[in-house]
Structure formats: structure tokens, C-alpha cells
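Read-outs throughout are calculated quantities, based only on the coordinates presented, and are distinct from any laboratory measurement. Note that the structure is predicted; figures quoted are calculated from it, not measured. Cβ atoms are built from the backbone, for glycine too; each structure is taken alone.
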Structure P
Amino acid sequence: MGAGLGGQLGLDRPWYVQYGEFVFRAIQGDFGVSFRGERPVLPQVLERFQVTLQVTAASLTLAALCGIPLGVLAAVRRHTWVDYLLTVLALLGVSMPSFWFGILLMHLFALKLRWLPPSGAETWRHLILPSVTIAVASIAFIARMTRSALIEELQEDYVRTARAKGLRERTVIFRHALRNAFIPVLTTLGLQFGSLLSGAVIVETVFSLPGLGRLAAEAIKARDLPVIQGAVLWAALVFGIVNLIVDLGYAALDPRIRYE
């Protein structure tokens, strides 16, 4: 690295000065300039993040719509063949590498059946295979968390009281027990959003999606430090905002939290 570039990056100054200047510029929305093409980093990150956000939102929605009902079913049918089967499926979902599962889906639905496009992000159909690939592990986590939380709530005194009053079992589960069990599930949803963002790096590379994960992978190969910093910082910022929203959602589920 030449002296001119080193001076431009501030490498001739103490580390705490470099860090302070980086934080000060980042607060103002200045993530630096890319080594490749000398373009500002933030517009590149925002442009690519749109695709990543679409895939992540679709994956999280799919994970919630599938994981929560499966967890409720496993809790209601606990210690039966249904519970054991869902446990095995959840274990398989967590164990499968996302890149391997994505290649299998691409081979089956894109190459063999030709139902879906194998790569790109031109239409909503291009996002189906990546979203399903990322969502599988989250479905397993959410289902297991829902099962554990609901089983714990079904053993509480208020559930026995509701049953003693003659309420229907469906009302007891969905109107009373599931609402109280949803707080740890909501926490899991927030944490899974961060996992989906990190998993996008691999999946976007497999399906050739022009998202933030692929931008970071390309920047790592090219040793484009400003782009790497910008992508990681932006992903961390979005993850922090999502967790803040999750914390605020606790009060809507449990009035005791709001009163305290």
C-alpha cells in the first residue's frame, strides 16, 4: 500500500483517532469510499440492502407462519407420534447446511421441474427459493421455542381455572396460553432476523442475488475494506432496530411490562 493511499485512509494516525473519525463520519452517514470504482459506500449498501430485506422479510414471515402452528401442534400433541415426528423434522431443519439445501431446491424446482427461476432478483418468483432456503432453520427454531413455551404455560394455574370454568380447549390454548407464551417466541423472531441477515451471505451467493450479503462477499474477495465495514455496520444497525421493536412489542403482549 502506497504512502498516498495510507495517508488517505488515515493509517498514519493513532488507532483511536482513526476509530473516532470513522464513528463520527458513520453517524453522519459517511461510510467512506469504495476501493473499486471509488463510489460512496452508503448508496451501494442501501441499493443492495433492498434485495436482502425482501428475502429476509419473506423468510421471517414464512418461518413464523409455519413455525408457530407446528410448535402449537407439537405442544398440544406432546409425547405422541406427532410430537416426535416434528422433533425429528426440526432437528433435520437445523442440521442441514443452507447452501446444500439451496442447491437441492434449485436442482429440483428450477432445473428438473422448471417451476421457478434458478437465480436473479427480477420478479417475486426469483425470491421464493432463497426465502425457503433461509427459512427452514428458523422454522425449526421457532417451532421448538413455541412448543417449550406453550407446554410451560399449559401447566399454569390460570389454565386449569379456565378449563374448570368450561371454556373450550381451543379458547384456552389460543386466547390465553398462547398469548402468554408468545413473549419468548417474539424474542426468538427478533434473534432469527439477525440469523437470516447473516445467512443471506451464503444464500445470495448460491442464487446470484444482488443483495447485501453478496456485496460483502465480493468486497471480502477484493479486500475492499470500506465496503466490508459499511455492510457489517448497516446490518448491525438494522438488527439493533429490530430488537428495539421486539422489546417494545413486549408491552403490547403483557400489560404487566407496560405498568412496570
Structure Q
Amino acid sequence: MSTVSNICEVKGIGLHSGVTTTVRIMPTLPGTGRFFVRVDLPGRPKIFADIANVSQTTLSTELTENGASVRTVEHLLAALTALGIENTRIEIDGAELPLLDGSAQVWVDELIRTNIEPITVNLATSGVLTEPVWIHHGDAFVAALPSTVLRFTYGIDFDVAPIGNQWHSWQPDKEDFITEIAPARTFALAHQIEQLRSAGLIKGGSLDNALVCDEHQWLNPPLRFPNEPCRHKLLDLIGDLSLLGKFPQAHFLAYKASHQLHVQLAQRLHEMGY
């Protein structure tokens, strides 16, 4: 199934805006792609989930088209991609998608629950990568390497004991996105929260929608996985790379990367014809 068979509606608070929005994920025709519709704006402008429309990558990914924007799209896009939903109309009555519990689990659960036809987990590929591609900034990098299978590997390294150095590798044809990646929640360091809020960010963040730790412990345990932060970064990577439409068959490898680096890799792959 390349589109949803029924309307899925989800409501919640945006991470950065702190504003409550309602999202309606709706069926559409084959070949139309995934696109957002800002139903709160005159003319209901469309914003296609396309790498060419990325306008900002500060702590989330924002898309802009036809004079309208939609932010924090990565978790929903990862869920749609993993469930094989290539075509859908996504109506939203505001500028930021809900963060929900900080993961992609609610999106996945609601998409499966509300659809008549069974949704099958399927990450489609656009061809085989033939040469390595690297994007780096300092010691942070993201790469696409030639591979016989589609695989994603992510590493993070934080100078706080609860996180430290973590790695996770995920192969879609062997491990279930729904149980292994979707539940992983976003995370934050307690000492950075006030700085981010003073910059106009994470107005909607709370202990209900993000893991938070200080230098010694998690403030809202338990974790869903021992390396949940790393798995969440891998989730973000999948969502950002899904703006290509389909992934090239490759081993995607990231270390200490960001939405900006994810998007730069996707842009480079797009330029190469993937």
C-alpha cells in the first residue's frame, strides 16, 4: 500500500513553538508524494516533503514552500517511510508538528490503528550506491557507503555519564522499525534547557515528551533502551534522509551528526541522482 486507507488524526504540542496543532494524515493518489497542507493559512498552501524545500535545521528540520513552513517533520516522515507510505496529504493547522512522546511510536501506532488495510514495514530503495559520500564538520560526520544491504549506523558521544559514548546499527530487512527504532525518544541535557528557551526554542519541551539528564542521572527514567538517545538520532537520520523520496541501497554511517549534516548528505545524494 503506497498511501493510507483511512484518515489518521493526531493532536499535540510542538517542541519548539509550544503551540498545540492537529494533524490529519489522509489518502491521496499514487505518484503525488508526501505533502503538508497548512489549513490555517489563506489558500491552504502545500509544502512537499522534498529535500529542495528544507529551510532550517536548528534542532529539527523545517520545510518551506509557497510562502508557508512546517517544522519538526522528521519523526512523522520516518514513520511514514518505514511503513511504506509514499503518498499522503498531511493537513496541519499550525507551523509545527506535535512532538507527542518525543518518539515516532504514537505516529506508528495511530497509522496502523486507523487504517483499514494492513500497513507493511518497507523501506524502499532507489538504486545501489556505487561510491562513498562523506559530509563532515569538525569530528562530526555523516556518510553513505556502498553496501550489499541497506543499513543505518549511528554513534554519539556526550560528556555526561548517563549518555557517554553510544552506538546502534539497524538493518531494516532484519530488525523491526516499530519495536527497535520508533519508540526511541528525543533527549536533552538539563544544563542546556534555559539557554535553549532563551533562544526561543523548546517552548513545548517537558519531562513528558523528552528524556532529560544532568551530569549524573536521568531525571525521568526508565529508558526504553539502554542506548535510547543513540537510537533516537538514528530515527532522526531516517526521517531527514526520507526527503530524498527513497534511499539508495547503502550503509548510512553517522557520528555526532546533526539535522544539518543529515540534510547536507541528502542534498549531495540528490545531486548525484539518487
Parent structure of the calculated result 14.5, given that mean count of other Cβ atoms within 10 Å over residues 105-112 is the read-out and P, Q the choices
P
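A value of 0.95 was computed for Cα Rg over 2.2 N^0.38 Å; which of P, Q is the source structure?
Working: P: 1.25; Q: 0.95.
Of the structures listed, the value fits Q.
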Of the structures P, Q, the one that 0.30 was derived from, the read-out being FRET efficiency 1/(1 + (r/R0)^6) of positions 65 and 169 (r between Cβ atoms, R0 = 30 Å, to 0.05)
Q
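Quick one: semi-axes √(5λ) of the Cα gyration tensor in Å, for residues 25-80 alone came out at 17, 15, 10 when computed from one of P, Q, so which one is it?
Values: P: 44, 11, 8; Q: 17, 15, 10.
For semi-axes √(5λ) of the Cα gyration tensor in Å, for residues 25-80 alone, the value 17, 15, 10 is produced by structure Q.
Compute distance in nm of label points 7 Å out along Cα→Cβ at positions 73 and 97 for each of P, Q and report the one that scores greatest.
Details: P: 3.0; Q: 0.9.
Going through P, Q one by one, distance in nm of label points 7 Å out along Cα→Cβ at positions 73 and 97 peaks for structure P.
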Quick one: distance in nm of label points 7 Å out along Cα→Cβ at positions 145 and 225 came out at 1.9 when computed from one of P, Q, so which one is it?
Q
-24500 is what came out when helix-only ellipticity at 222 nm (-39500 (n - 2.57) for each DSSP H run of 4 or more, over all residues; to 500) was calculated for one structure; which of P, Q is it?
P
